[in-house]
Structure 1
Amino acid sequence: MFKYKNSPGFSLLEMMIAITLMSIISGLLLSIIAVNFKLISDVSDRKKLVTRGMLAINLFQREFGMLQHTDDILVATSSQLKFTDAYGNTWDYTISGNFLNREEVGGGAGALSLATPIQNAGTAFSYYAEDNSIAGSIAQIRLVKLMLVMDDGSDGIALMSIVYPENMKIYNYPLD
């Protein structure tokens with residue numbers, strides 16, 4: 001017969017149980033960390049999308065704000081706005097496919113994609129008269145709304161800009 005000595009160490013069974021428990025806990029922690037990294041990546045991608053959209057909107061606001069007369073609006077459709085600003089520069093904004101493009105007509109540089117990817121179905125220009133009703137003609141346009149829907153792979157991120165051209169001295173004052 002064998003006689004076991006009392007030793008302060010662990011038995012093989014105790015070691016196996018400890019290793020199994022540590023493996024389960026490590027697996028759970030790794031899955032939690034992986035989910036958090038995915039979430040951080042998604043939030044970062046969404047933030048980049050919003051930043052690109054806001055930069056496009058800010059540029060549009062600045063350039064269209066330099067409009068002096070409605071006669072300077074050359075084309076006004078839901079997918080294109082072409083106008084000449086106070087400095088004589090002609091700008092052509094177009095919504096085409098997954099892109100919001102901007103081109104300085106006669107500049108020679110070609111169209112520059114300002115925002116991509118966009119959802120073409122939700123992205124559009126809208127035109128309003130002085131009383132905030134829909135403008136019936138180019139001569140009635142007093143403000144332009146650009147709805148820009150950035151495509152994030154699901155519902156999209158909607159960004160909106162309403163521009164009153166500063167040089168036309170038309171502002172939407174609240175009613176008394």
Structure 2
Amino acid sequence: MSDIKLNTALDADQRERYQNTKAIQALLREAKTVAIIGLSTEKTKASNMVASYLIDKGYDVIPVHPKAPEILGRKAYASLADVPFAVDIVDIFRPAEEADAIVEQAIQNGARAVWMQLRIINFPAADRGIEAGLQVVMDKCIKMEHGRYGGMLHWAGMNTEVISAQRRS
């Protein structure tokens with residue numbers, strides 16, 4: 001049995017709880033709407049690149065940004081509480097300490113899942129989401145996972161725990 005961590009800081013038991021591969025695959029396959037909390041207006045930021053990728057893959061991306069009226073040609077909302085419809089996935093690109101409030105908003109929104117991006121780890125927020133019936137993914141990149149399960153990111157590029165465009169010396 002392999003214990004490849006796939007770019008995560010979580011231990012094996014935590015990976016089973018918050019990074020279950022079958023649950024992630026089903027979520028990515030069934031979801032239609034993704035609200036991205038902290039979606040940047042800057043095209044070079046990770047959140048913007050992830051949003052562009054998800055749009056290209058057919059997801060309806062809902063930008064959540066406190067000041068931008070529109071991002072990537074889509075109406076932006078100041079907070080998840082302002083989104084007037086339930087979303088499938090709430091993707092968090094904010095510091096871990098903000099996840100508690102975002103999870104509460106996701107519960108109120110009727111969201112199906114909360115996804116905390118790479119290095120965003122907040123166990124109390126994650127457990128609160130699970131207790132409320134949400135699926136929770138933590139310390140994973142939704143773009144990388146979609147690419148991995150969609151065959152667009154080769155397994156060899158996932159097991160090094162380093163993502164770089166530079167060749168190794």
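Read-outs throughout are calculated quantities, based only on the coordinates presented, and are distinct from any laboratory measurement. From a predicted model like this one, the values you see are computed outputs, not experimental measurements. Cβ atoms are built from the backbone, for glycine too; each structure is taken alone.
Work out mean count of other Cβ atoms within 10 Å over residues 78-85 for each of structures 1, 2, then name the structure with the largest result.
The structure with the largest value is 1.
Given 1.00 as the derived value for Cα Rg over 2.2 N^0.38 Å, which of the supplied structures 1, 2 does it correspond to? So the calculation was done on 2.
Out of 1, 2, which structure matches 18 when relative contact order in percent (Cα under 8 Å, 6 or more apart) is calculated?
Answer by label: 1.
Suppose you compute helix-only ellipticity at 222 nm (-39500 (n - 2.57) for each DSSP H run of 4 or more, over all residues; to 500) for every structure in 1, 2: which one lands on -9500? The partial results should precede the final answer.
Values: 1: -11500; 2: -9500.
The value was obtained from structure 2.
Computing distance in nm of label points 7 Å out along Cα→Cβ at positions 62 and 102 across structures 1, 2 gives 1.5 for structure 2.
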